[in-house]
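Enquirer: Structures incoming, each one as structure tokens.
Just so you know, all these numbers are worked out from the coordinates, no wet-lab data involved. Keep in mind the model is a prediction, meaning the values are calculated, not measured. Cβ atoms are built from the backbone, for glycine too; each structure is taken alone.
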Structure 1
């Protein structure tokens with residue numbers, strides 16, 4: 001299943017011997033569709049209240065998951081860099 005969001009960090013390619021630093025992350029869109037007016041669409045077209053609720057609930061769940069992933073990445077990567 002494709003997730004809308006992912007986490008990238010400035011220290012993702014860090015290896016032993018590189019300068020140490022703290023991991024800092026961005027939450028990014030994995031892919032997106034651009035509407036004719038240039039807006040980025042996060043959902044397919046929605047036609048009913050139920051579809052809106054489903055789409056928003058799914059985005060909220062994915063954002064909560066990516067929040068946990070971002071925090072874990074900062075903690076884990078910074079610890080790995082500092083301990084090496």
Structure 2
């Protein structure tokens with residue numbers, strides 16, 4: 001299982017600066033076969049200790065195991081945030 005891409009990433013404006021909230025469509029593949037995209041909502045929150053906590057929530061039903069998919073999505077989101085690819 002791997003995360004192919006996050007499509008249509010949209011930032012939702014919040015009144016607080018240390019938390020960023022996004023909506024997107026996640027494309028996750030199983031054995032190099034891409035599955036139907038699923039709507040997700042994820043947030044990045046800066047802790048008082050300087051670390052980022054990532055939370056992922058599925059807004060639709062998924063056709064794959066959720067716990068491994070959430071772990072892969074968190075790693076993917078951490079990487080694209082580090083590269084500066086998030087709006």
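Enquirer: Between 1, 2, which one scores greatest on distance in nm of label points 7 Å out along Cα→Cβ at positions 35 and 59?
Expert: Comparing 1, 2 by distance in nm of label points 7 Å out along Cα→Cβ at positions 35 and 59, the maximum is at 2.
Enquirer: Given a computed value of -6500 for helix-only ellipticity at 222 nm (-39500 (n - 2.57) for each DSSP H run of 4 or more, over all residues; to 500), which structure among 1, 2 does it belong to?
Expert: Working: 1: -15000; 2: -6500.
The correct label is 2.
Enquirer: Oh, and also: Of the structures labelled 1, 2, which one yields 3.1 when distance in nm of label points 7 Å out along Cα→Cβ at positions 3 and 19 is computed from its coordinates?
Expert: Numbers: 1: 3.1; 2: 2.0.
It was calculated from structure 1.
Enquirer: Which structure, out of 1, 2, was log10 I(q)/I(0) by the Debye sum over Cα atoms at q = 0.10, 0.14, 0.23 Å⁻¹ calculated from, if the result is -0.37, -0.62, -1.08? The partial results should precede the final answer.
Expert: Details: 1: -0.37, -0.62, -1.08; 2: -0.24, -0.47, -1.18.
Source structure: 1.
Enquirer: Given 24 as the derived value for relative contact order in percent (Cα under 8 Å, 6 or more apart), which of the supplied structures 1, 2 does it correspond to?
Expert: Numbers: 1: 41; 2: 24.
Attributed to the structure labelled 2.
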